[in-house]
Structure P
């Protein structure tokens with residue numbers, strides 16, 4: 001069986017779409033005009049991704065405010081914020097270039113999603129002729145909406161977590177029911193939880209193990225057959241061509257991460273300094289039986305933050321090397337991260353989001369071709 005390959009989720013939004021989002025925030029255009037631009041970007045994303053030869057595609061999250069906030073707000077600026085939330089929450093991450101991203105703050109209960117990933121997927125499926133995947137946000141990320149050091153009057157933390165898990169389960173189940181062939185859970189906060197950044201208080205709370213436990217509260221609601229197609233994605237961030245936790249050793253993350261009972265994992269590795277060492281760690285800590293499912297390890301072979309396009313041979317070489325440590329029946333290929341997890345991203349190293357978008361499809365094509373080459377070299 002050939003090595004499987006799939007993308008993480010997001011693609012750079014066209015500059016025209018980003019401008020339309022800003023116009024919507026400013027009240028210069030209505031939601032219907034914004035939605036028409038989103039639809040056009042989704043259609044273009046799917047058609048161009050299919051043209052790369054990718055066996056499974058996505059709409060590039062062109063309708064989402066971000067990978068993390070799509071359930072609770074229409075835009076990153078906070079337009080259309082869900083009930084019981086205020087805009088002045090804590091930082092999710094502070095990136096190496098100095099910019100930050102902020103979450104809303106929960107003000108009371110109950111906590112409910114305003115939008116589900118399936119709402120977007122249903123609109124995009126008619127554009128696709130290949131199977132589609134859908135990324136969803138981890139409950140561990142949204143747990144950071146609740147204040148760190150206080151209980152909300154009338155809405156204790158445990159009740160919030162119960163509501164959160166119910167909403168996260170619904171998000172995943174509805175994505176599958178709508179037609180997603182695969183669903184992956186974005187877990188970029190996993191590596192950041194081991195950073196202990198004094199500028200960002202939650203990172204010093206040693207929250208990794210409770211993140212894993214919380215995510216398993218949702219993942220374990222699914223059968224082994226369902227979890228074969230339920231994945232987890234990890235990376236050190238990817239926004240404005242910068243990262244937030246690449247300095248955290250994977251050895252601090254992987255032993256805990258693989259305790260999650262997902263059927264596959266999508267891991268940043270193309271941009272890792274010592275890739276072979278991490279391949280070895282992945283082979284050591286991933287499980288061939290995670291409550292009834294083997295954990296398939298999709299290694300990152302494409303760096304979305306670097307405008308240089310990898311060659312198919314480079315992709316193949318990484319996969320062949322990884323196969324020394326990861327069984328080939330549990331080896332896959334992916335991109336390090338979504339290409340633009342946040343809707344407003346000017347991609348400074350690329351020069352423009354439109355150029356970055358063109359580069360992204362060239363990189364995806366190289367991944368697909370390189371995976372085929374590796375499969376042939378490994379006799380699969």
Structure Q
């Protein structure tokens with residue numbers, strides 16, 4: 001029962017900071033809605049300019065397809081040659097598509113214009129995706145043209161996409177953002193927990209009480225864990241209701257994984273809180289750690305892109321395991337048999353961080 005009063009004290013300490021409450025319970029909901037629309041890899045409305053030097057009717061048909069797709073935003077169509085490099089240098093246009101008449105005299109080959117695509121490579125990701133989009137439009141047109149002539153290709157490939165057939169990036173990013181917000185709230189609160197007692201000079205009061213060091217440690221971590229789980233529940237609800245992303249797997253396993261992850265993050269946050277002297281230092285260390293966790297988690301870019309010499313950083317990052325597990329449960333509906341190794345690794349990291357954190361906390365209170 002003694003620990004109950006410490007947990008109650010921590011809740012009172014958190015809730016009496018009125019300016020903090022909107023950041024804890026309202027901001028995460030707003031953030032996940034904003035991030036859902038902003039943090040995505042889908043590319044739309046790419047500004048392009050078309051230079052049509054061809055007299056072939058096919059070029060007009062292809063141009064109409066480009067104009068009628070939401071992928072491209074045709075800013076201008078010219079029928080005279082222009083300086084494409086200077087157009088791209090201005091930055092308002094990301095691609096210039098040039099149509100020219102083909103000089104191929106082979107009668108057995110269907111007459112199509114020659115097409116040149118000039119891309120602004122400063123944003124390599126957008127350029128490669130835009131080129132893929134255009135090639136898809138061109139391929140679809142040619143295939144439909146061949147079918148109208150009652151001809152068939154000797155080889156035809158058909159791609160079947162599982163788990164995210166519409167290739168919507170929100171279905172992939174949404175679950176990852178849930179894990180991101182859980183990390184931010186929990187890490188910042190935990191890192192300021194113990195050092196706040198130092199600054200307010202109330203740490204000695206806790207130490208002379210009948211509470212053991214483990215009870216003080218748990219009493220500091222438990223309220224933040226409860227707030228983190230509540231925030232995660234709200235975030236999952238927003239992802240499922242607002243963005244209509246169904247959860248195909250077991251929600252109970254997801255929360256068990258989140259609790260193991262929370263234990264690791266809270267232990268790390270409390271470790272920071274025992275090392276630093278002020279809350280300002282705690283926030284600085286938390287911010288630096290959070291950025292590192294995010295960049296090495298696979299949230300925005302695949303972890304396979306990280307050099308092999310630095311892969312060990314991914315292996316010791318608890319966020320990378322949670323993001324993988326939460327995506328497995330949301331998108332694939334996989335059970336624990338598919339990611340038990342990741343769960344074991346996450347549990348091992350959690351035990352290691354707890355051991356270091358508690359050891360350091362005991363050393364702090366023994367001074």
Structure R
């Protein structure tokens with residue numbers, strides 16, 4: 001099989017930039033992938049942030065101004081991980097330059113920005129654009145998704161999708177840009193983490209027809225740069241209750257997106273229950289998938305039961321890792337990139353893919369309607 005080399009650049013040398021760089025170095029772990037990415041360039045306004053990338057021999061370009069990457073004909077794909085208020089301008093520039101773009105959530109600071117980016121996608125079709133969302137690439141998540149798609153669930157009763165984070169439980173945590181509306185956006189934690197809760201529901205066609213939101217700002221002040229308390233004005237926890245449809249049948253869909261979920265560490269949860277079956281998966285126990293059904297119990301007759309199945313590390317794109325081992329976050333990033341680059345080449349097939357620009361823009365509509373519903377029905381929210 002002929003393997004195509006794709007040169008990748010990163011804009012934003014922070015946590016996720018380093019995570020992606022590390023994942024790309026693990027590319028040989030994939031078996032029979034048609035593309036081989038090579039990280040060649042990094043951009044960050046803070047020169048010191050790029051020092052970490054010196055250990056990667058293929059990185060030959062480091063710049064503090066991202067336009068230098070757009071004019072570099074050797075670069076094929078750009079991953080962008082910057083503040084939400086910078087998404088619109090940078091994403092549009094990358095798209096207009098004809099580079100492939102793997103964008104970070106939330107795909108613009110608000111609905112207007114997302115629509116502007118989507119318009120650029122339509123105007124410049126040579127740029128292949130998707131949005132980052134890693135959690136559904138866990139094998140257990142794929143097993144749960146395929147269970148629902150198989151029809152085994154029957155008439156749906158209810159479903160839940162959650163992303164539960166805990167670091168903001170620490171009241172002394174300094175005020176960062178993700179805790180300020182001007183940089184993060186008025187949707188708060190939904191902008192920060194909401195794509196994790198909506199990727200799978202939207203891919204299943206569960207587009208909410210009605211949305212009701214419960215918003216919490218639990219710690220309204222945090223230490224600023226000089227240690228004095230400053231306003232922390234973003235929503236920290238949001239629960240959305242919505243009506244969606246599965247096979248034409250309406251059902252209640254609950255999504256939880258929380259920065260303050262005591263005891264959790266970036267836990268992704270998906271659950272769907274129907275009249276004929278059900279499925280549950282959580283990254284808290286990444287090898288285990290729970291499946292519901294009616295079974296024969298000797299001496300007892302027919303009983304309802306949740307049964308546990310180990311999913312192992314059977315990923316969307318096969319790797320050298322044996323199927324009996326556990327799967328982790330860094331593996332999910334590798335799988336996400338494998339899906340992105342394969343789809344860019346038209347070789348994804350029927351495998352699970354990354355968030356589309358249309359799905360990313362749809363989340364902003366959901367967030368807006370949720371805020372409007374909460375404000376109109378409850379008065380001031382928080």
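Every number in this text was worked out from the coordinates using simple rules, so none of it is lab data. Bear in mind the structure is a predicted one, so any value in this text is a computation, not a measurement.
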*Which of the displayed structures (P, Q, R) returns the greatest value of Cα Rg over 2.2 N^0.38 Å, for residues 71-294 alone on calculation?*
Q
*helix-only ellipticity at 222 nm (-39500 (n - 2.57) for each DSSP H run of 4 or more, over all residues; to 500) was computed and gave -8500; which structure, P, Q, R, did it come from?*
R
*If Kirkwood radius over Cα pairs in Å comes out at 21.8 when worked out from the coordinates, which of P, Q, R was used?*
R
